[in-house]
Structure 1
Amino acid sequence: MGVLLKNADITIYNKYYDFGTDTDKYQRTVIEGVNWQSKRNGTITDKGLLLADSTLIFIDKLDNYISHKRFNKLSAAERVNYFTLAPGDKIVKGEVDFEITGVKPYRIADLENEFDDVIDIKSVNELSSHFEVEGV
C-alpha cells in the first residue's frame, strides 16, 4: 500500500560529483503524486521561544529509484534514468523547470531565492511501499 493522500508534485535535485569537470553538479527529477506535510515546531527554553519549520514527504517506491551509493557510481549516460534520496539533496514543492549549473543566475542560492518551498533532505526512512523524507 502506497501513499494515500497525494497532494503535491516535487522536484528533486540530486547532488553528485562530476570527475570530468572536478565540480559538484545537480540532476533534476520530477516526482508526481507525493504527500507533502509542513509544520512549525516551537520549543520554550531559557532563551525564549525557538521556532523551526520542518517538512515530511511521503513518496511511493518507484522503479527508477536507486541507493545513493549506487547513484554516485553511475555514468552520466546511466544517471539520467535514476534518482535517489540522500541527506543534502534539495527538494522543491511543485514541478520546477530550473537547471542548476553553478553559474549565476542558476546556482543553489538562486533556486532558494526563486522558489518558496525549498528544503534540504535531513533523513530518509525506507519502508515497505514508500519513503518518508524529512527536511528543513
Structure 2
Amino acid sequence: MKLNPYLMFNGQCETAFKFYEQCLGGKITAMMTYRESPEPDADQIPPEWHDKIMHVALTIGEQELMGSDNPPKYQEETKGFSVSISLNDPAEAERIFNTLAENGVVKMPYQQTFWAYRFGMLVDRFGIPWMINCDRDAG
C-alpha cells in the first residue's frame, strides 16, 4: 500500500507545485491541464479553467505529492489535515519551514518540543497546512 497526499487548489495549483518543487527539492513528473484531458466531459469545464491543472505529481525521493485545481463548484475549504514532513537535518528542516511560511501563517513557531529537536506548524500562502518535524536525535 502507498499513501499519497492529494492537494486541491482553487486555481493556484501550478504556482504552488512549482514552489513546492523548489522548496522540497523534488521533481514534477506529470502536469496536465483541463484542456489536455482526453476525458469527453472536459468540455464542461468553464473556458477560464482550461489552462488550470487537472493533475500534477511531484516526486520527492521515493514519495509523491499530487494535486489539482478544483473548479469553483467543487472547491471546499482545506481543513482536517496537515502535510507532515519529518527530517533528520536541523538546518534543512528549518529552511523548509521558513520557506513554506513565507507569506503564510505560522500556527506554531519552529521550536524545540518534548518529542522533537524542532517542530513547527504553518499554513502556506496557498492555504495548505504543514507540520515540519526534526527528530529528537538530530540535535
Structure 3
Amino acid sequence: METVKSLNKWANAHTYQWLDILRVVVGVFLFSKGVSFITSTLYYTELIAPIKNFGGGMIFIHYIVAAHMVGGIMIVFGLLTRWAIAAQIPILLSAFSINFIGQMNIGNLILSLLLVLICIFFLFYGSGKHSADYYFKMQQ
C-alpha cells in the first residue's frame, strides 16, 4: 500500500496535461474496441480461431467485451485506473501474441505493443491529477 501512495505522490507532482489526454484517448480507444467486438463478432471469432481449442473461446470474447467497455469508461474518467489497466494488460498481451500464433498482421502487432507499453506506464503512473481518483482523494 505504501508503494501505491508513493507512486501517487510522484505522479501528482509530475502531472502533465498531455498525459491526461493520452489516458482519455486510450480509454476511448478501448471502449470503441469493446463496441466493435459486439458489432462484428464474426471477425473476432475468426481472429480468436487459432486459440479456440485452448478452451472457452466465447468466454474470452465476453471477458474482452466487458473489460474493454467498462475498463475504457473507467480509464476515461480516471476512476480506479490501475485496476482497469490491470484488467486490460492480459487482453493486450494476448492480442500481441495472437499475431505469432495465427496470421501475422503488422498493424495489429504494432498497435497492441504500443497499447501494452502505454498501459504498463499508466499501471505505475496512475490516473494523474485530472481524474476522479484525485478528486475523490481531495474530498476526504
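We did not get these values from a lab; they are worked out from the coordinates using the rules stated. Here the structure is a predicted model, which means the values were calculated and not measured. Cβ atoms are built from the backbone, for glycine too; each structure is taken alone.
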Suppose you compute helix-only ellipticity at 222 nm (-39500 (n - 2.57) for each DSSP H run of 4 or more, over all residues; to 500) for every structure in 1, 2, 3: which one lands on -5500?
2
One of 1, 2, 3 was used to calculate relative contact order in percent (Cα under 8 Å, 6 or more apart), giving 28; which?
1
For volume of the Cα convex hull per residue in Å³, for residues 18-73 alone, which structure out of 1, 2, 3 has the highest calculated value?
1
Compute distance in nm of label points 7 Å out along Cα→Cβ at positions 2 and 106 for each of 1, 2, 3 and report the one that scores greatest.
3
